[in-house]
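Read-outs throughout are calculated quantities, based only on the coordinates presented, and are distinct from any laboratory measurement. Since the structure is predicted, the reported quantities are computational estimates derived from the model, not experimental observations. Cβ atoms are built from the backbone, for glycine too; each structure is taken alone.
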Structure P
Amino acid sequence: MTTEKNKLNVRKGDTVMVISGKDAGKKGKVLEVIPSKNRIVVEKTNIVKKHQKPTKSIPQGGIMDQEAPINVSNVMLFCSECNSVTRRSMKITGEGKVRVCKKCGHNLPDKEKK
């Protein structure tokens, strides 16, 4: 196995649109990124049923709906400025590298770095 880290074009908190699969056309926020498997979890897409045993936090248990990971190649970044899907480009500014929409040139929202 290789130990190299996969570089993904999306980050947690980005807005993406699903472009293929059963949820094609849906927009949502990225909840989780799994670079080792090239997968992401998008809110309200790829909903699966999970059988939950009763616990202290969920005393009744039952069948729950939850989002499952999808391949990152099935989504594209969504630019709210030009209101369409786009690829991302990098631009060097005074404050460092920033992600930019390839279509309109608008800066993509960047989550605060820790």
Structure Q
Amino acid sequence: MKVNAHDNFVVVKEKSNDLENFIFLLKPLLSSQLKDKNLIIDILEHQSVSLKDLLLFQNISDTHKESNTSFVIVNDSLSANELPEEMMVVPTLQEAEDMIEMEEIERELGF
């Protein structure tokens, strides 16, 4: 796992193919150094991500929304029609950064 901090978000890149283990390792970071941070999960290298795999991130996504921070997954394995509406999944890192910026603006405006 590789963690890169930016001004208003943190990118966590998964290098192994074991998403369950990745989430297991990610959870302690979420309660400490990544708490209250906008988070981008980069799993672009995982070409065979299923909906079941993405749903492993559901609790983390919900927790971030409750704490008024953004949570975006970057992966292009599934089409937009296959993705759950309650999770933010985009095909590129640039789109993830744009989504966080848009959500930050919405929060500042009170939406």
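To test your reading of the models, identify which of P, Q gives 0.9 for distance in nm of label points 7 Å out along Cα→Cβ at positions 26 and 42 when calculated. Answer for the origin of the read-out: P. When relative contact order in percent (Cα under 8 Å, 6 or more apart) is computed across structures P, Q, the figure 20 traces back to P.
Quick check on the output: 14.8 is mean count of other Cβ atoms within 10 Å over residues 66-73, derived from one of P, Q. Which one produced it? Computed on structure P. Which one of P, Q has Cα extents along the principal axes in Å, for residues 10-57 alone, as calculated from the coordinates, equal to 37, 23, 18? This figure was derived from P. A value of 13.1, 39 for Rg and Dmax of the Cα atoms in Å, calculated from one of P, Q, originates in structure Q. In this comparison of P, Q, the computed figure -11500 for helix-only ellipticity at 222 nm (-39500 (n - 2.57) for each DSSP H run of 4 or more, over all residues; to 500) is attributed to Q.
15.0 is what came out when mean count of other Cβ atoms within 10 Å over residues 34-41 was calculated for one structure; which of P, Q is it? Computed on structure P.
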